[in-house]
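What follows is calculated from the coordinates using simple rules that are stated; it is not laboratory data. Computed from a predicted structure; not experimentally measured. Cβ atoms are built from the backbone, for glycine too; each structure is taken alone.
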Structure P
Amino acid sequence: MTFSAISDIHIKNNNDDRYDLLLRFMRHELVSNSDQIFLLGDIFDLALGTHKEYYELYKEFFNLLIKCSQQGKIIRFFEGNHDFHLGGFFEYLKCEKGLQNTQYYKVNYQERIDGKTFIFAHGDDIELDNPAYRRWKLFINNPFMKILMSDFLTFKFIQRLGSYLSNKSHVNNANKYQNEEAQNMIREKYRHSVDEFHKKRIFDYMIAGHSHVQEELITKDYSYYNCGYLPITKCFIYFDGLKVSSIKL
């Protein structure tokens, strides 16, 4: 069994270079021949609710996803902390656009593959030492917020909100990704988080995102892979049935 996995592209719109990265991923020969495709969250910089307009905005991507699903590939889409409450949208794709073989996840997922236990996650649900974020995630995931985002906030409002938040965070993010000391601190934090998670749930491989730090950590007990922040790393995770690798786009 083979799979390809990607996360943290943070696409802002369909004219974004990051959107081209996503399309290159979907068209990559290894992805095209994978048995499963994992989209591990924060594919979009802000996508909320069941709005059908997402299909028109990113039609090329969703049509590629639909085509892969109809070819028998299993698609697994995970909520991130920038794209969530999209379950209803994926139901729309299934009912109206022919999407098949697709599962939608709000938390991590475990699967036994070729005799090894794999954990797939966006990564925010395993992160330690961030109580403020956990409170925010509980708030944003309550049923009232789901209704608000799907039935009351318009698609245009969400797009404007996404543009505002993206511009606001641009400088901070640029500094963080250019700061080696900050990157090392984040790397150590997530290595510790993965190690603590392993003490509670034994696994052989963890494939995750969220940290924005690329990782290929192999220990005596488990291996942890993260493709990092795609606009910088431009890579995805691939399993050929024998080993996990980072593949450049």
Structure Q
Amino acid sequence: MSLRVLAVDDEELALNDLTWLLNRNDSVEEVVAARSGAEALQLLGDASEIDGIFLDVQMPGLSGVDLVKVLNNFRSPPPVAFVTAFDQYAIDAFDLNVCDYLMKPVAQNRLDETVRRMVAARTETPSDTGSLPRLTCRIGDRSVVIERDNVSHVEASGDYVRVHTADDSYLVRESISSLTSAWSSAGFIRIHRSFLIRSAEISEVRTTDGRRTVLVANRELPVSRRYSRLLQDHLGGLR
């Protein structure tokens, strides 16, 4: 499992150093950088799939502590590691359930341990309590029930997802991450940060110039490098 992580620091040199260290870790696929808490919050609110955050504490405006308090109101906030030159925030980190507390200058082996924790958190088996066999959405003055078994694929759309069936598509206020966790045991597989598909709906797998796509419900959907091995293992298990 590889991660897409967000690095946040208002000091350019510190941010560059942190980004460089993260890019050296084999479990990190992509590092997204932000120079402030407000910029980080904007990135998180734009439906970017972030698996972990490395966050400076002392920043002007929205501090690291303030940002974590906001994130704790999210349905499924990504794990956060504080990265700071000061040790007096350790109690705040404990109270806010931050997954780790790194002191600057950060050592590679110490950062690698934090990444391992984030990978472990992401690969935990989801609980069956959130299986979500059906979804509901509002269309005008009526509510529509969407049965999970009628869904071919799901597409991220801002703060919502667009759920596709054979007959129509519906905009539902859910995150693609929560549906991935809830529906993975029902034959759905993540192929991209923006797409979740029912594996039984795959009619063809294509590879062109090293880029892999799948044909689902007459749509050609991209498979990102991050999820390509997962797809390959899944299809291999169906043979």
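Of the structures labelled P, Q, which one yields 15.1, 43 when Rg and Dmax of the Cα atoms in Å, for residues 30-149 alone is computed from its coordinates?
Values: P: 15.1, 43; Q: 17.6, 56.
The value was obtained from structure P.
Between P, Q, which one scores greatest on mean count of other Cβ atoms within 10 Å over residues 70-77?
Working: P: 16.2; Q: 11.8.
Across P, Q, mean count of other Cβ atoms within 10 Å over residues 70-77 peaks for P.
When distance in nm of label points 7 Å out along Cα→Cβ at positions 86 and 158 is calculated for each of the structures P, Q, which structure yields the highest value?
Details: P: 1.0; Q: 3.8.
Across P, Q, distance in nm of label points 7 Å out along Cα→Cβ at positions 86 and 158 peaks for Q.
For which of the structures P, Q does the calculation of helix-only ellipticity at 222 nm (-39500 (n - 2.57) for each DSSP H run of 4 or more, over all residues; to 500) return -9000?
Details: P: -12500; Q: -9000.
Value -9000 for helix-only ellipticity at 222 nm (-39500 (n - 2.57) for each DSSP H run of 4 or more, over all residues; to 500) corresponds to Q out of P, Q.
For the read-out relative contact order in percent (Cα under 8 Å, 6 or more apart), a value of 24 was computed from one structure; give its label from P, Q.
Details: P: 24; Q: 13.
The read-out was computed on structure P.
Which structure, out of P, Q, was Rg/Rh (Cα atoms, Kirkwood Rh) calculated from, if the result is 0.94?
For Rg/Rh (Cα atoms, Kirkwood Rh), the value 0.94 is produced by structure P.
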